[in-house]
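Next up: the structures, one after another.
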Structure P
Amino acid sequence: MDTEQPKRKIIHIDMDAFYASVEQRDFPELRGKALVVGGSPEGRGGVVATASYEARKFGVRSAMPSKRAQQLCPHAIFVRPRFAAYKEVSAHIREIFSRFTDLIEPLSLDEAYLDVTVDKLNIGSALEIAKQIKQAIRDELQLTASAGISINKFLAKIASDLQKPDGLTFIGPSAIESFMEALPVEKFHGVGKVTADKMKQMGLHTGADLKKLSESLLVQQFGKAGHFYYQIVRGIDNRPVQPHRETKSVGAEDTFAEDLETEAAMNAELERIAPLVHDRLRRHGLKGRTVTLKIKYHDFQQITRNHSFLHATDDLEQILDAAKKLLLATLPDGKPVRLLGITMSNFSEAPVKKNKPENPGQLTLF
């Protein structure tokens, strides 16, 4: 007979349109306006970091090219990010969290997991703690947050996204099975568009569909992630909240609808991917010394190549230039490419002794 582990109490807090909300709070003339925080749509164009809910109504989303955002919402106001201001607000939010628990795992400036199985104030109810955190953020910072509460990280994160903005969603133990069975596969945290499309082609549209497959079949179809899907569709996620969680790498990749066959087409994709990596570095307040290029060919052969700078950087031009040089050094003649990815890592401060422009060492990405 299995011994059931005591249920944990996990909260996922996600600030609502964080950068845009801070801008609208600090500059009243922006309130109620379609606001895009990110790179300018002019020239080569930047990337959307965050869009206000007024802009999201037009389909504007984070990580979207700013040019596309302007096409969708021509009257949008574009402002550059003020990362120092966001970090200051984030530190205040973290201090609010610490009033209730020390088990805090930040994911970025605007979201974190909290384990309140045992809380400092002996409140006992995770739902009540989430309400108090939301109220403190509103009272002290004039901002709103959405909270998800459940027995593990996966469910808490999904719950926080269900009633945005200013949401509060609790998924209790008795509701987990029916909730997971009804959840569309594209809503599973960690399932990207390509994987979701593959699932749908297999007739897998909801958690209930996934649940019908054996673990071995899921692993056969989706690799190691199959183990995760098998567990999570049953509401099982034993990952602990890690207070000292350290970001090891920041990256972005894309699988193309049609294989790329020319260097020009590949460089054009790198020019699209690199700004996403740059934006994520800035969002996490990180600078890296190692840029890694991931290439998957049409035959599914995969390689990675990396280059280390003398000093840590978050400079877009440096990252893009290094990725292009790595691509040029590794392109076999006439071999189509189905995926490209760029990752930054090695975030420590000590400078490397020398550059290693063509180190073929394999890195674990994403």
Structure Q
Amino acid sequence: MAESIVKYGIIGVGMMGREHLINLYHLRTEGAVVVAIADPHLPSQQLALHLSHSFSWPLRVFSDHHELLESGLCDVLVVSTPNMTHHRILMDIINHPRPHHVLVEKPLCTTVAHCKEVIHAARKRPDILVQVGLEYRYMPPVAKLIEIVKGGSIGHVRMVAIREHRFPFLVKVNDWNRFNVNSGGTLVEKCCHFFDLMRLFAGANPVRVMASGAIDVNHKDEIYDGKVPDIIDNAYTIVEFDNGSRGMLDLCMFAEGSKNEQEISVVGEVGKGEAFVPENVVRFGTREAGRDGVQTLKAEDHRIKYDGLHHGSSYLEHLNLLGAIRTKGEKAPPVDLQDGLISVAIGVAAQLSIEYGRFVTIQEVM
């Protein structure tokens, strides 16, 4: 066992909240233990309790996050509630007299203004670490591609192309994810992951965004309280960065017939690298060596003890946050609030670009 126990509480124990619970159980040898949950939704509470009983972890159950905060039971809080609730919950945690470190699920918030409020509040609390759950950068093939790119093997990055072809949005509690007002829109809710990766690969900040998208296939025959969902199910998005690099996202959420859910291509002046998920394959080569010189690697991370819903990346994000907590602030969270803000800003700009039919600058949304 690790030297000291780190006590976690999970706020929101829907699908992702329970996924965090399982990941933390697999980190128990590192000293992680979940001691409390908070969720007003009784079926979610019961599913989480069933899981915890199978782990022999007794949990205190609260109906809202205020009660959990006042309990004083936890060192770290995982926020995995519906997107539109993140801002209020984060502000309550950050402003609470007792410090709690935080892992907040993506997106940080649904609007740029709310992200900025959270960042402003967190600056006044140097005793708190806040990590944003942009865990795709930890997927083994993506992490390997990041390593190749940052190592200079492909030279100065010029183009980043990301394709996500997948299944439609899953059903969530009270169907909150069917409407832009709750989720921030598909290009915020889902695609902040990919905008974060683009920025990471480019090593630069976004300048302007152009997108084209629509709701063409999914959810059109669904009605909730008399309203039809307004979340788009496909889009192309182009992002221009301040160092001249460009990124492109190809999103389709009615493409279940895909071998890989994510395909990432990074092209530099010297060569090209690619990552494929869930094949866990990475390919890279140089212009000079040509097609015959392309190398293929199987990407693995032997630290992962639980693959879960995201190919081990959630396990690794928890492992990294735990490491940052144990250094007592000397080590910053690997994915910080600024990363969360910029990934949301790109998504907001993309959603507005579809609405306006033109490029939208990051300055406009910031």
Structure R
Amino acid sequence: MKGKIILEEAFNLPHLAEAQAKQFAYEPDRAMCLARDLADIEGRIAAMDEAGIEMQVLSLSSPGPQGISDAEEAHKLAMESNNYIAEKVRANPARFAAFAAVSMHDPKQAAEELTRAVVELGCVGVLINDFQSSGPDGNTMLFYDNPKYDMFWSTAQHLSVPVYMHPRLPSKVIYDQLYRGRSCLVDAPWGFANQLSLHILGIATSGLFDRFPGVQLVFGHMGEHIPFDLWRLDHKLDRDRFPQMRMSKTQTIRDYFATNMHITTSGHFSTRSLQGAIAELSSSRIMFSIDYPYEDGLLEASTWLDNLPLSQPDLSAIGRDNALRLLKLDRVPHNLKPGLTMGELQVGGLKGAIYPDEASHLRRA
């Protein structure tokens, strides 16, 4: 399929890329390759063409400003990153867009930087890496379901841009209590989703979507486990049991997925899981993403999408249309063309590139 849009794709500032890569790639050669790929933006275009990807939406690699407990330094990094990536996008707006970075130490400052990034720099949304580290030892965690962040959420609603919630490594105190001795589970295998899903559900049950019904929240990795627990969540969030819960008594988590929440496939290329997510949410709330360069290459995931046993309208919605509409990529300066036909998109055009038969496809699912 041509024209695909992917929107959880990381970059890093060249002077930070090597140190960042060493947190996630323990072998020196792998860390060097990851650092190179995080810093190289222009070099992605050939692989995008091969995989039928029209646009990458770029975001500063986790943890970004959220990993800096000093408020001034966190804000400085956010501004530096936004200025840097805006220049990269400006050089090639037909192939790249960007999510802003913000420090979440101060809600007012975060709202102001988001406004600058969207209005002046052209960012199409903002990506936040879970909780904000704070305090003298970095172990204080700031969460955005706190009412003091209403100013930030009001600004996101006013600007009509989505907020992408992305995982990060835990604070030291959480690591010591939960993951020491089981460190293999600390990040992508389990900890990322385990931690971020709590934050997302905290935002939903805080009544934030009732106060700001225009806020659009996006999260990746096939929904950080949440879509597969929707029935149990709504069954157990009993209003008699939790009378102080701030979300509207007429709403459920499933309702918010219909109006305020979206997921992406980043780093989770299971056919059966996607089919389950479609059954729970519908294809209108799901967008294709890869999680490059933390997932190797663009072709394998793109071929997975093209070979999915889904209708052509569902493939078009997940692969392109939902992201184009949510991020308003049909507008200046990106000017992507909406409403392309199945023939123009060549849905299924990568058939056989990686999965030559159904048996190998199912083994990877």
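Any read-out appearing in this document is the output of simple, stated calculations on the displayed coordinates, not a laboratory observation. The structure presented is a predicted model; accordingly, all values stated were derived computationally and were not measured. Cβ atoms are built from the backbone, for glycine too; each structure is taken alone.
Just a few scattered comments:
- For distance in nm of label points 7 Å out along Cα→Cβ at positions 234 and 314 computed as 4.2, the structure of P, Q, R it came from: P
- Of structures P, Q, R, the largest value of mean count of other Cβ atoms within 10 Å over residues 162-169 belongs to R.
- Which of P, Q, R yields 1.00 [FRET efficiency 1/(1 + (r/R0)^6) of positions 66 and 170 (r between Cβ atoms, R0 = 25 Å, to 0.05), calculated]: R
- Structure (P, Q, R) behind the derived value 0.94 of Rg/Rh (Cα atoms, Kirkwood Rh), for residues 98-177 alone: P
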